[in-house]
Structure 1
Amino acid sequence: MHIAEIKKTDIANGEGVRVSLFVSGCTRHCKNCFNAVAWDFEYGRPFTEELREEVFEAVSPYYISGLSLLGGDPFEPSNQRGLLPFIKEFRARFPDKTVWCYTGYTFSEGEIAEPHANCEVTRELISLLDVLVDGPFVEELKDIRLKFRGSSNQRVIDVQRTLREGKVALYLP
């Protein structure tokens, strides 16, 4: 897995001040994607142990609310496999910080609705998230007034409540 960018103080991609990790690789190629450079799975730097520690160090200050995963797309199967051990370690080290994730895929019934995006780690990765912003960016539905999303078809989902209740529960800040 490759990392396109790390933003160490981000206030646009989730609640509070966050560290945002942009993974490389996306097969969706949404029209006017804000980060098309990260479609290439080899773009950026390999996600080495040193880079993981850099992210952990960046998220450790008290004023950092948590980690946001963006892309590319974190839910491309190869990215899921690379992210799962990292997010498990993140949860162990920072149990009080939140994990937000952005994907162009659609969330449904505990997994990704598009079958080709599911793999052996999908459900476990989803279970470690607090908030999932799902759905492709659709240029015709773009609305800059929306909080934490780019187009009105996208949803901001409370993952833990959704898993408990068995139906999609929207995140209410």
Structure 2
Amino acid sequence: MSTIKGKVFKYGNNINTDVIFPGKYTYTITDPQEIAKHSMEDLDPEFVNKVKPGDVVIGGTNFGCGSSREQAASCLKYIGVGAIIAKSFSRLYFRNCLNFGLPPITCAKAVDALESGDDIEVDLLNGKIITGKDTFDIPPLPESIRGIINAGGLIPFTRKRLGIDE
């Protein structure tokens, strides 16, 4: 996958992992489809009814702060979010996104320009965020990171590289 196309869901600064995926479900839900149903539950209760595959979540500074629970990244991947664009990410959340093959992209200018409902295209290969009004340059993702994203995450990527059948 080198291009992501969808609609924007924009949120603010310091969006923590507990509003992305409520901690009360951390040890009780393991099924990916059930995890997906609780995406953004405490921040935007209608998110799961409106989001479509390829849509992009936009956040301000420190997106994914809080606990390091991996479900806060996996729930968005499981529901079909194509990428997250923010001004900055929590270090652990950024890594969890990569682990699940969900592109975390830092681009403050795009965050400032975009609004919920805008159309967006993200070209990971050529390093472009394209909206109806503007185009923003981002560093193209390295081949190794694109490989992880295309494989669906770090574990599938590693298994494929090692020739291990799932």
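Computed from the coordinates by the stated procedures, all read-outs in this text should not be read as laboratory data. This is a predicted model, so every value here is computed, not measured. Cβ atoms are built from the backbone, for glycine too; each structure is taken alone.
Data for the structure
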read-out: Identity of the structure behind 0.25 (criterion: FRET efficiency 1/(1 + (r/R0)^6) of positions 87 and 143 (r between Cβ atoms, R0 = 25 Å, to 0.05), calculated), options 1, 2; value: 1
read-out: Answer label among 1, 2 for the case where distance in nm of label points 7 Å out along Cα→Cβ at positions 47 and 119, calculated from the coordinates, equals 1.0; value: 1
read-out: Source structure (of 1, 2) for relative contact order in percent (Cα under 8 Å, 6 or more apart), computed value 25; value: 2
read-out: Comparison of 1, 2 by Rg/Rh (Cα atoms, Kirkwood Rh) - largest value held by; value: 2
